[in-house]
Every structure is written in C-alpha cells, then in structure tokens.
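Below you'll find a set of structures to go through.
All of the numbers you see were taken from the coordinates with simple rules; none came from a lab. All figures in this text were calculated on a predicted structure; none of them were measured in a lab. Cβ atoms are built from the backbone, for glycine too; each structure is taken alone.
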Structure P
Amino acid sequence: MYERLIAVRRSLTEAPADEIVERLGEALTKAYGITGTDLLQVDYRIAALLPLSGDDAVTTPGAPGWRSFDHQAEVLHDGVLHLPVTMRGDRIGVLRLQPVPDDPQLRGELAEIATLLGHELAAVRASTDRYTVAARTRRLTLAAEMQWELLPGRSRCRSSFSLAGQLEPAYAVRGDSFDWADDGHRLWLATVNGMGDGVTAATLTALAIQALRNARRAGLSLADQATLADQAVYSHHRGVQHLETLLLELDLATGRVLAVDAGSPRILLLREGGVVEQRLDAQFPLGMFDGTIYHTQSFDLAVGDRLFIVSDGIFDAAATNLRYGESALERFVRRTRPLAPLEAVRSLLGDLRAFVAGDLVDDAVAVCLDWTGPAH
C-alpha cells in the first residue's frame, strides 16, 4: 500500500506543472492497472465539468461526475470511478478513472490520490495556465480576469465552519468580490459590492481588498482595517469612487461575530428553519469621505446557523418589470438548508439566472457561511 502511494506521490511532485495529470495516469497504470485517467474541472459558473482530455462537458444534473462533486464522495457508475478533487475544502473538480479495482482498500487509496492531486494543482496554479484555461467555457473579460485572480478560492472548510462564494456574471464580473482568511481561532470575511464598470471597477475593488489584507496581516482590529482601506481608496479617488463593504470577524470558539457595515451587502440568517435579515447600523462606504472612523457591532451565532451574504445585484435582479425580491430570496435560503455552502450559492445564482432568462446585467456576489460549532 505505502509503496504504491509513495510512487504515485513522487510522480505528482516530480511532474512538470503542465503534465501532472498525464504523469499521474502513467503512475496509476503501473500501480493499479488503470488505463483511463481524466480530470474534470468545474467551470467558473459552476455549471459544467470540463474534461482536461477535451471530451464533451458534463452539464447534466445528477450525472455521476456531478454527484461526486456535489456530495464529495466516490461514485462508481458503469465501471467508471469518479472521485472528488478538493484542496482544503476548495472544490476543483473530479478525477475520472477506469477500469476500477474491486478492492475497497484500493479505491480508498485512489481517493487519497485524488486529494493529493488537488493539492498539486493548487501548488502549480501560478506557474502554468493549462488548468486555468481548461476550466473555462469561454473567454473572460479583463475585469473578470482581475477579479477571479483576486479571490482566495471558491470554498473553504474546517471543523468549525464551512463557506463558499460565487461571482456573477462569472465570465464578465466587474466590481463585486469577496475575501476570507482564518487562523484556526478566527475567520475574517469581506464582501464587496463594487462601483463602476469594467477595469475601473475591478481596479477599485482590488485596491480595497489589498488594503484590507494589508491591515489584517498587520494585526489591526476590524474597525481599523476598515479605516485603513477607507483612507487608501479616498486618497486615490478623492470620494469620486467608493465601495460598499461588509467586514465580519467570527470567533470560532464562541460564535461571536464582530461586524463593520460600510454600506454593505445584506446578511440573511437561517436558524432552525426560519430566515431573518441580520440588520446592522450602516456606516459610510469605503472611500466616500476623508477621515471616516468606523465602529464594530456584534451578534452571536448558534451552532448550525447559516449566513447568506448577498449584494444588491441579487435583490435588484429583474425580468421585464418584476423584481426577484426579498420574499423570493428568503424562500430560497430556507430551501438551501440540506445543501453544502457551495451547492447553496450555485443553486441561488442558477435560480436567479433562470429568473432573468440569462446572465445578470448587474454584478452579484453571494457568500454562504455555516458555523458548525466551537473550534477545538
């Protein structure tokens, strides 16, 4: 067992960045007799699984690949094994293998190898474009390219929380974004409702996100993080451009949340089947005025609570003269309870695209956060 895993691990770590999957396939043939190896990456809209081999995209809900991706589990169908490729909760796609060993222990080893593949793909992302390009169904706009490169990932899991975020329109997003980080004791989450169009909007958001990261990494309090970012944006744009931003800091041991609402996206709290809006005192958007001082507020989460954070692109989505509206959104949030956060945001935005019969006109960001209990 260990010799097989060591040999496969070596093939992954020693492979050229753009040949990881091919070298993995060669190692799996030698160690497990597998002759068919393919990586299916999830696309930017979370609407298709795109094979690296160039085969047809998997878009049918309930297909074996999607079941493996959604449930993060082994799926065996017609002699083909599908295994989730995930790195610390960030879902990259699915590894498709055939023929399949009958021995459950061997399939368990293959599941471990799929996880190793996820870590290797994350490690080489900055040194090759092959996997990034293969995960697209069409070209991104320049603004969207900037926004996706800015993100910390699309999902994240620890024993005390799980969360996911998504941008729309995925291939042409402009100013909306999100950011997060954790240190095992606290989780920081920023959601930005950007201003403007195209590269101008993306540049403004990038400035704010990097200023927030700089302040957070310097150990500043949440209120001071907002103040520093506000000064950075104002000094560059003199109040002509600004951003609505929500900053949260979750204590992973207690569920206590500190918040700075700088003209923020909205928070919907799902607790025991009921949905309420978590209202905060709105403060000025970042960069609107010189010398704004920000203050934190707080609220408490109970174990099992879910937060949905959404920008006005979701509330204001329209088809003809209709509005998506708060009541429809609250009904949807209630229906997401059985879904993992990434499935929940994907379902929300898919529902929204169906409502407007196409891509969104305005930017939208949705982030879903579950607090699953105290961190140990």
Structure Q
Amino acid sequence: MTDVAIVGVGLHPFGRYGDKLCLQMGAEAAQSALADANTDWSRVRSAYVGSYEVSNPDAVVGWLGLTGIPVRGVFNGCATGGTSLQMAAAAIRHGEADVAMAIGMDKHPRGAFAADPSVVGLPSWYGRTGMFLTTHFFGTKIQRYMHLHGISNETLAKVAVKSFGNGAINPAAWRRKQLTVEEVLASEVVNYPLTRYMYCGPDEGAAALVLCRADLAKEFTDTPIYVRAAELRSRQEGAFEVQSPSLPLHSVPSPTVDASRAAYEVAGIGPEDVDVAQLQDTDAGSEIIHMAENGFCADGEQEKWIADGRTEITGKLPVNTDGGLIANGEPIGASGLRQVYEIVLQLQGRAGERQVPNQPRVGYTHLYGAPGASAVSILSR
C-alpha cells in the first residue's frame, strides 16, 4: 500500500469575522498550508473540501486557481474533517493523485446548533422553539453516564478548565480566558448537568492540509508526518446514537469504538502507544466518554485520570492541547482538520507554549458526528 504523508498545514483561526466570506477563510487556510509545504496550488492534483453552510465548497478554487483538478465537496456532520482527510489519503493511496488537499471551512450563526430537518429529520420549528437537539443530546448522555460510572460535576468542570487553560496559551484560539472550576460550575445550566462553559459554540474558521505520497515528502518538508490510519465508521443500531456503548441501551459498539479499533489495527499499535490526542469535545462530558470509547481508559477511570492531571499538557496522555472545541468553537467543516493541524504541530515540535514535553511520536484524532458517524486518524513522525 502507498504510504501517505502530511507535508503542510494551515489554519484560519476560529472565531467571529463579520462579513468575511466563508470561502475566503477556506482559501486563506489552504494558502497557509501550501506555504507550509513550500509549494503552490498548481502542484495539487485532487482536493476534498468540507462545509456544512456552503453548498458548493468547491468554489474555493475561485480564490486558489482555476486549474481544472477534481474538487469534491464533503459533509459528514462533525466527522467532516476526518472524512476529508480519509478521502484525500485514499486518493493518494489509489494512485489518483500524488499531491492532494483536505480543506474545511464554515461560518455559523450565533447560538446552539438547531435541528436541521435535512440532517436529522426533525421539523424546523424544533430548533426555533428552543429545543436545541445538540444540547439535549449531550446533557442526557453524560447525565446517565455519570450515574453509572461515578463521574462528578467537578470532573466535568475540570475538563472545561483544562480546555480554557490550553486555549489561553493558544494564540489561534477563540476563547482565551482562563476560568476556574467554581466559575464553570456557577455558570448557567444549559441542559443539566452541563453548564454554559462546558459546551463549545458554533463559530467561523477554516483549516487545511497538504498530503502527498510518502516517497515525495522530502521535496516539501524535512519533517513529514505520516498518516498511519484514517478510519470512518457509522452506527450499527438506532435512529440516533443517544447513548454511550457502555450504557444498557446498547448491544453493539458505537461508531467511535468501531472506528478506533479499526484505526489501531491498521496502524499496528494500541492506545498505550499514543502520546497526544484530540478527542471530540462538543461538551466536557463528550471528552470524558470519548476517553473510554477510544480505548484510553475504562469507564469510570476518568474521575481519577482527571484528578491526577493525566490529560494535561504535562500528563500521561495530553488531550485537546489547543483547547479543543470548548476553547476554539466548532465551524463544522473545519473542526476535524483543526485537530490534525494541532497534532502535526505537536509531532513536529512547533506547538510553542503548549508543546507536549519530550516531543511526541504518535498522535491521535477523533470525531463524532451526529446522527452517528465517527472518524479516527493516527499520525506519526
């Protein structure tokens, strides 16, 4: 099988940018990734562009160049970025392109994600009347998980505090104010037990990667990062993944468990070999659940892991070193590629103040996209 390397990464910082076009942000992230790879758009032979809000994200070529290459739009919920990465890597492995790009971008309005009938099959009034699907979903999920596995509200708050702390030392983060456990717990409850500061927020931004055949990588960079696995799995049961696989409602693994197991098998490693991870943290509870679903700990062990600081930048398994979704927000199309951007910087030793000690060798990214798709990638030096 043809090996694949990431040779350039780019980010348009997440936040709010007024009237700035989503496509322009995507183009700027792509241009940054191309510059990081010491190349230009004319060298790219295939591209995959992810977005929720932009119906024709391939129009980014208007800013990058009309070269006529195949450019495909991608949308797979919050798993869009991982899907774009997987498709770009597959194009290289299958010989369609020797250099490919994954680009993600979005520009969301303020407020929680409302139910979109085109996505989850619910009527449009559902979101307009305050019944925000995502906040209910994650609140219900973590409440049951906490009851079964002895996770405390204080642990939820500690996860959010870690995210804000990492965001405070990330110059590209949206939320850069450090908070305390007391401040997180005292903020207004959105859906119990999750408070305002335990959730991410929809926002704007873009991210991009340049990938190539591994044998060409040194033409672009002295520090290529190799794609050891990029796996995607969908749900095996239920109209909506309402609970964790560790809960009684489930008789089969969740798509996250399936994707992580597949990724470990393809990469030939286990969770104990991972040095730094980016996990989907749409809320603080999701990060906790995903620690177990991705095989890093058993259900219930998160309480001690977090109390001992194991997921801090200086801990045994640093998680969401750039502040994750909680500090960066979530422009859906770009979110997963932001994770890869951060892992690449960490593996190359370029993460600045948030650099994990003893430069890590193996990085991991995970995405969960409603109504039930998960993407996992494993990268290494």
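Laid out as a table, the results:
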{"item": "With mean projected area of the Cα convex hull in nm², for residues 64-167 alone derived as 7.8, matching label from P, Q", "result": "P"}
{"item": "Answer label among P, Q for the case where distance in nm of label points 7 Å out along Cα→Cβ at positions 136 and 304, calculated from the coordinates, equals 4.4", "result": "P"}
{"item": "Winner on Rg/Rh (Cα atoms, Kirkwood Rh) once structures P, Q are ranked, highest first", "result": "P"}
{"item": "Read-out relative contact order in percent (Cα under 8 Å, 6 or more apart), computed value 14, structure in P, Q", "result": "P"}
{"item": "Comparison of P, Q by FRET efficiency 1/(1 + (r/R0)^6) of positions 256 and 360 (r between Cβ atoms, R0 = 30 Å, to 0.05) - largest value held by", "result": "Q"}
